[in-house]
1. For relative contact order in percent (Cα under 8 Å, 6 or more apart), which of 1, 2, 3 scores largest?
2. To test your reading of the models, identify which of 1, 2, 3 gives 17.5 for mean count of other Cβ atoms within 10 Å over residues 42-49 when calculated.
Structure 1
Amino acid sequence: MDTIRYWFAVILVVWLPPAVVWWYIVHPFIGFWRRFGARRALWANVVIALAMAGGLWVLRRPLVGRDLGPHWALAVLGIALVALAIVMGSFRRRQLPTKILSGLPELQEDGKGGRLLTEGMYARVRHPRYLEVVAAVFGYAALANYTGGWIMALAVLPALHLVVLLEERELERRFGAEYLAYRARVPRYVPRRRAN
């Protein structure tokens with residue numbers, strides 16, 4: 001069990017930072033990447049992410065930090081959060097498959113690729129993917145219970161919020177009034193109670 005907990009912590013400290021940094025590379029420099037070409041941009045970003053993960057792999061032991069020990073209540077919470085993330089992911093994939101999730105529509109030359117997602121989970125909150133990520137990250141941190149995992153989980157909150165702000169700015173540019181109307185009626189993270 002301790003080995004499994006350790007590997008959950010390794011996943012957090014080695015793979016989470018490149019996944020988040022990916023969007024810091026894409027969104028602020030979208031014009032550059034569009035000129036670079038969508039497929040080449042995706043491959044370049046894959047190479048950057050793998051290089052970053054490789055560097056973090058070398059540093060994994062100090063990054064994982066201290067083992068805080070197994071704890072049954074945290075394990076139950078972790079399993080519940082990971083299960084929630086899996087369920088959310090299955091619903092989210094209906095509107096946001098991997099092709100779109102990777103950023104391919106944003107990278108189209110004219111900047112008009114894809115369509116604005118407003119149905120399914122996107123009718124309730126504007127960013128279900130990031131809620132899914134937060135649930136999974138905190139679930140992994142609870143299952144692992146290492147200091148590095150908890151630090152990553154806490155760090156992902158402001159990091160993803162900034163990614164959301166960058167993404168929203170880009171969506172406003174791409175979809176204009178359609179996005180502004182959607183943003184006015186659908187909350188960012190917390191769904192509103194439905195009126196009966």
Structure 2
Amino acid sequence: MTYISAPTLSFKDFIAQYGDNPRYELIDGELRDMNPTGPHEAVAGKIAGYLFNEILRQNLPWFIPKNCLIQPPAATATALRPDVIVLDEREIEQELLWQREPIITRGSTIKLVVEVVSTNWQDDYARKVEEYAFLGIPEYWIVDYLGLGGIAFINKPKQPTFTLFCLQDGEYEQQQYRVDDAIVSKLLPDLQLKLSNL
């Protein structure tokens with residue numbers, strides 16, 4: 001990911017200039033070019049496919065939008081663009097911006113967020129963990145399929161790692177999985193997924 005040297009943007013300015021462009025997100029007024037690669041998009045697509053199949057199989061009232069921004073209520077100049085997001089159809093009517101733009105402001109609308117790590121791993125492992133926990137999102141997955149994250153986050157030796165954060169009493173508890181480990185989601189306990197499937 002590249003940091004673009006420019007004046008800080010407000011959320012409103014970001015939406016006007018970059019809201020429809022999936023390359024960009026805004027963190028504390030700084031524009032982030034996420035530089036998605038083909039392999040990155042393939043991993044995100046496969047995860048969305050596994051999630052979609054499980055949602056259909058269980059007949060859950062959830063959906064996965066093609067494009068969506070999260071505006072954390074406490075961060076006025078932040079617009080997060082997760083790689084995959086699962087939304088609750090029953091809650092979407094409470095989203096004031098949704099009818100005009102794909103923007104979510106309430107954590108209760110979000111069931112799960114997935115970030116596929118690229119060069120922006122610092123945001124995924126630090127800032128977004130805090131934002132998503134504060135919003136009350138039940139699960140947050142970090143899929144570090146290339147083992148790019150810092151040693152403090154994925155340990156030595158650096159290797160592909162799937163980190164699942166599950167919200168407990170307002171804070172995330174994390175569990176890490178390696179390539180052939182079966183991933184255990186409390187939100188979707190019957191989901192059959194391994195990092196090696198991606």
Structure 3
Amino acid sequence: MKADEDNVGRPPGTVEMLYSAAEIGARVGALATEIADNMGPDIMVVAVLKGSFVFTADLLRALHHHGVHPRIDFMTLSSYGTGTQSSGDVIITRDITDDVHGAKILLIDDILESGRTLAFARELLEARGAEVVQLCVLLDKPEKRKIDVNADYVGFAIGDAFVVGYGLDYAHYYRELPYIGSLDLNSG
């Protein structure tokens with residue numbers, strides 16, 4: 001059997017853990033407390049898919065324990081295509097279906113890097129009549145910012161590593177990992 005055949009279906013590279021499932025769980029709980037205290041029980045959550053789905057699910061359950069009863073909707077935005085670098089152009093590939101007029105919105109995404117995607121989404125929701133749009137991200141890479149936008153709630157600030165796990169992927173692999181890790185494509 002050829003070496004290439006041995007790797008069919010295996011994710012590329014190796015992953016070094018940055019944040020364990022326990023560390024993530026503790027941080028999600030702390031974020032839920034902060035969000036509930038600041039935004040109150042009547043909010044609308046808009047999750048940016050696909051990368052934020054695990055984080056959003058855990059955060060929603062944690063918010064429930066604080067008496068928050070959100071309406072929930074999803075949107076899919078893309079600036080990456082199939083690459084690892086942003087193209088700079090944000091497109092809507094799936095829009096929300098609920099009316100946001102007058103809503104207090106918690107916009108959730110997996111990573112804040114250039115700022116283009118979240119700035120685009122926030123401006124879109126504000127233009128549609130949202131009362132307020134606050135940003136919540138699992139990971140923040142402040143040194144990668146191209147647009148002046150900051151999250152109101154941040155799970156972890158990280159450096160310029162390419163990260164996977166806990167919903168984040170590389171070429172549709174690694175979303176299932178219960179932790180967040182740095183991907184090294186030059187090994188494994």
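1. When relative contact order in percent (Cα under 8 Å, 6 or more apart) is calculated for 1, 2, 3, structure 1 comes out on top.
2. That value comes from structure 2.
All of the numbers you see were taken from the coordinates with simple rules; none came from a lab. Predicted, not measured: the structure shown is a model, and the values here were computed from it. Cβ atoms are built from the backbone, for glycine too; each structure is taken alone.
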